[in-house]
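Just so it is clear, none of the values below were taken in a lab; they were calculated from the coordinates. Everything numeric here is computed off the predicted structure, so don't read it as measured data. Cβ atoms are built from the backbone, for glycine too; each structure is taken alone.
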Structure I
């Protein structure tokens, strides 16, 4: 069973991080540049929160706030669901489904160090690869039988 740490080691993504005093506009521009759906909010090397596309819709657009003047600390999600490095991907998927989230940071055993980020897209890609491998094995089996 693949773990969260194994998945993030295969990814070559650079984490998108901003300080709590960064503006929503800066976060949105970073997400657009990298074509990603979230930014980690980090203060003194520790995860302080996460800011996502959903936060933009609920806490900025719906509330008619100015993204150039609103600080991430005001609108970020502070209670962040995280995975430990040894967490199996099936557990990550279940947690994402139950919490209705699409991004989950992986935090080291020290509880401080951010190792990476897993998105629902990453999990879907792993699942697709596993299905393709199973199909390949079944085709080989059927051609021998």
Structure II
């Protein structure tokens, strides 16, 4: 195992966090909710050891669907976190909010590939899951 501590923050610095655990894989979500929230495909990381937020009160959480919440900075509005409502331990952080990016590997997986608009594309051959396949995986947790 390659245990890591990776730090990140919002644009203004009011929200700082540390991601713990194995070096996370980069995942890319193409669902309409992520596209609207992040302004494009959501590049996100799931830290196996969880995420420690220095000042949880600085994060604005809102319910974005029946089963998920999104967290952003209360001050600058930066999109930072996504989590399952039923299991707040499963939280992902936006890749762009990391302080350093050089340890990240290429995209490990695309999800909601059936919702990806035709106006952008990615190089590489990362596995692609449809919305149905991804939701089935979540229910199998």
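Please state which of the structures I, II yields 1.01 when Cα Rg over 2.2 N^0.38 Å is computed from it. Here the read-out was taken from II. Among candidates I, II, the computation of helix-only ellipticity at 222 nm (-39500 (n - 2.57) for each DSSP H run of 4 or more, over all residues; to 500) that gave -12500 used structure I.
Work out the source of 2.0 here, i.e. which of I, II gives that when distance in nm of label points 7 Å out along Cα→Cβ at positions 81 and 121 is computed. Don't jump to the answer; show the numbers that get you there.
On the way: I: 2.0; II: 3.7.
Derived from I, not from the others.
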